[in-house]
Structure 1
């Protein structure tokens with residue numbers, strides 16, 4: 001038996017191994033794509049967060065003004 005006779009015996013398992021690795025890589029790519037899609041659904045942009053912050057601060061300032069008016073009114077009584 002010559003060494004060239006061993007090439008098919010060695011190459012067939014290697015090809016099967018490479019095919020398995022390739023399949024795992026493709027599965028990982030699909031999982032990553034699904035994950036990216038899921039993350040994008042819950043992503044809040046900086047612009048949106050700034051808008052929410054602005055609205056919250058505006059409402060807090062209104063509450064603060066009302067409390068100040070109430071406190072000033074109580075002092076006069």
Structure 2
């Protein structure tokens with residue numbers, strides 16, 4: 001399906017850098033879905049299972065966005 005989800009760190013955490021986000025992702029830890037109609041948590045294993053293409057990860061108090069390419073397990077470094 002290759003859809004995109006907007007997420008943040010789960011359980012009250014906040015990321016400070018893209019490197020921290022990528023380490024969290026590769027550890028298969030939970031991200032909180034920030035979608036209006038969809039709530040809950042997703043991790044690397046779930047994202048691949050449900051064919052998510054990208055995760056827009058909000059960080060630094062939800063002020064910045066990093067984009068994870070789920071298929072490549074990498075962050076697009078040329079974004080904000």
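Just so it is clear, none of the values below were taken in a lab; they were calculated from the coordinates. Keep in mind it's a predicted model, so treat the numbers as computed, not measured. Cβ atoms are built from the backbone, for glycine too; each structure is taken alone.
If FRET efficiency 1/(1 + (r/R0)^6) of positions 27 and 67 (r between Cβ atoms, R0 = 25 Å, to 0.05) is calculated from each of 1, 2, which structure is the one that comes out at 0.00? Computed on structure 1.
Which of 1, 2 yields 1.2 for distance in nm of label points 7 Å out along Cα→Cβ at positions 3 and 51, as computed? Write down the numbers at each step before the final one.
Values: 1: 7.0; 2: 1.2.
Label of the originating structure: 2.
Among candidates 1, 2, the computation of percent of Cα pairs over 22 Å apart that gave 68 used structure 1. Upon calculation of distance in nm of label points 7 Å out along Cα→Cβ at positions 19 and 43 from the atomic coordinates, which of the structures 1, 2 produces 3.8? For distance in nm of label points 7 Å out along Cα→Cβ at positions 19 and 43, the value 3.8 is produced by structure 1. Computed over structures 1, 2, distance in nm of label points 7 Å out along Cα→Cβ at positions 11 and 59 reaches its largest value in 1.
Assuming -34000 is helix-only ellipticity at 222 nm (-39500 (n - 2.57) for each DSSP H run of 4 or more, over all residues; to 500) as calculated from a single structure, say which of 1, 2 it is.
Details: 1: -34000; 2: -5000.
Only one of 1, 2 returns -34000 for helix-only ellipticity at 222 nm (-39500 (n - 2.57) for each DSSP H run of 4 or more, over all residues; to 500), namely 1.
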